[in-house]
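In the part that follows, the structures are each spelled out as structure tokens.
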Structure 1
Amino acid sequence: MDKAEGLEKVRPHIAGVVPRAAIPGGEISILGRGLAENSRGRPLVRFGDQPGSLLLSSPNRLIVRVPGDVVSRTLTVDTGAGESAPAAVVVGLVIAENLHPVTNPALDSAGNIFTTFSGSRGQKVETSVFKIDTNRVMHPFLQDVMNATGLAFDREGYLYVSSRMEGSIYRVSPDGLRSAYAQGMGVATGIAFDRDENLYVGDRTGTIFKINSNRQIFVFATIEASVAAFHLAFGPDGYLYVAGPTTSSFDHLLRVSPAGEVTSFYRGLGRPQGVAFDVEGNIYVAASLAGKRGIVRLTPDARAELIVSGYNIVGLAFGRQGSMIVSTTSSLVDLPLGVEGMPLVR
């Protein structure tokens, strides 16, 4: 046996990467064989040419933390005796920092991204809402909304912003002119439009309000109070889906009928927050699943899988060309998942 044949026998083999997507700082598992050689030290996992931080090492499984500023879509394992063939992985790129989102970002029809600096309760900040243009340049967009929280666009391109401090909803024109839209919404957090342009507002103390086109306000549903916020999204079935973390580590994703009847769609999420749908009707929730934090995908028949690994994720929205825009507690990350999102306003 020559030297080349000997190296081929010890070459590590990657059978799978779980999950296949992560934001910087997320943790992924690499499954296979020959991934570690005890006599040769710790293996090296590279994302392109950048090394990740190895957290666990065994011949059949590695756990690695994803580095920042990765542009490669492949990873390799090098044991010192050989290097694996590349395996596909998707790593998000940070596109905006020094923010404080507490729920989903929102995108307008041109692909501009809007997000908040929400601040702690009662904190006055210089800029409440920022706009990240299609060149990924961030601009101040809206000032003087105390604790800006939920964001949603209507069909005319107006942005609606909730203030959890004031219990108010503001309507903002494309050029940033603000007007009061509704008041008395309690601790107003997540907001969403249905297909008839009714606006729904989650008061995290336990009420979901419905505001019709004449600005008449109704109590639509009552649910258990949240320790943080209600996060709202309408599914293709016309039902409202609600996530709201409680003191439980085994929370529900709730499903609310057009008549306001509340049922549990799925139970078993840890601290569920932002919610979004793809065009196939799958639901994406920022949450923990079986103790692993990131973004969970729920199929229409409620099968759950962690598909994105990452910490401090509070929201998500689908952008152009299959991109997912992920909100953390301090940044926005562009994750090219190749999944088409369902339009938020239909």
Structure 2
Amino acid sequence: MADGNTLPECGMRAPSATENSAGEIRFLFAPMEGITYSAFRTIHHECFPGASEYYTPFIAPDSRGSFKKKYLKELTEGIPSVPQLLVNNAAAFNATAVKLCELGFREINLNAGCPSGTVYAKHKGAGMLRDHDSLYRILEGIFDQAERLGYHVSIKTRMGDHSTAEFGEILALYNQFPLSRLIVHARCRDDLYQGIPDIEGFRKAQEESRCPVVYNGDISSTADLDRLLKNVKVHAVMIGRGAVTDPALFRTLTGGSSLTGEELRAFLDRLTEAYLAGGLSPAFAVERMKTLWAYMRVLFPEDGKQIKMILKSRDIEEYRAAVSGLLPTAG
């Protein structure tokens, strides 16, 4: 750390080229499986306001719309949230959507972007993009009910299965339905999270889409947002990995101060205590925190030994001691 309070490259930054336009952009927090649980979203919203909406990690219901009771706890919270569904048929989506509407949700998001091999093999997530006829039939069934019951459906999508060049045909399919918004991760499924996002393909999608388009992919700093805005004008950006790595990212993207060590320590302490208070065993709470640290470790490029101690901690005492060695409490 540069000093006792500021993380590397933190503190007030110089004005960015994006500052005149970034204030007009809405920031959406992407769902991150295994990390952005309800406790994370609630505490993040309180400590680092800036996201206009938080999308929940996907719910994967069965064909009758039944899903594990734990998801109900994840959905009942006092912050702006959008539930996301991972399905491969309209019946599962529709049955679950009715239950979500009863809980007060008016937008439901369809996951057509998850590139995980196990998800893809079930024709869910990005696997839906393999068969355009099947995707059309699913959307036809979904929007028939949505229009009758009066809730909105948005889609988070990849730009193709094997190539982003496939997106012209996929977008033409999406344009046949009244989506509330289309969140586009500017890669194909085969890219996973590697390679350079197809910004030109995204710009073309903006021009041709009949609904608002949200950008998603590789925004982790003001420099990343600057590069995006030099090529396209966006009204909203969804960020997942970047905001998990740096909880204060939305603030810095709009010209605010960067994350401090004191802020990060307070955020992590609150999150750890929330997991314990929520009924997780100390060992399970530590595992959740270690999953988060696997991303945040890049904030500490010169503290590899201490990071390794955090990631190797086996119980709550070891974990807390390792974190204290990296982020000592004030005073």
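Hey, semi-axes √(5λ) of the Cα gyration tensor in Å derived from one of 1, 2 reads 34, 24, 17; which structure?
2
For relative contact order in percent (Cα under 8 Å, 6 or more apart), which of 1, 2 scores largest?
Going through 1, 2 one by one, relative contact order in percent (Cα under 8 Å, 6 or more apart) is largest in 2.
Suppose helix-only ellipticity at 222 nm (-39500 (n - 2.57) for each DSSP H run of 4 or more, over all residues; to 500) works out to -500; of 1, 2, which structure was it derived from?
1
Which structure, out of 1, 2, was FRET efficiency 1/(1 + (r/R0)^6) of positions 49 and 273 (r between Cβ atoms, R0 = 35 Å, to 0.05) derived from, given a value of 0.95?
This figure was derived from 2.
Read-outs: derived from the displayed coordinates by stated rules, not from any lab. Computed from a predicted structure; not experimentally measured. Cβ atoms are built from the backbone, for glycine too; each structure is taken alone.
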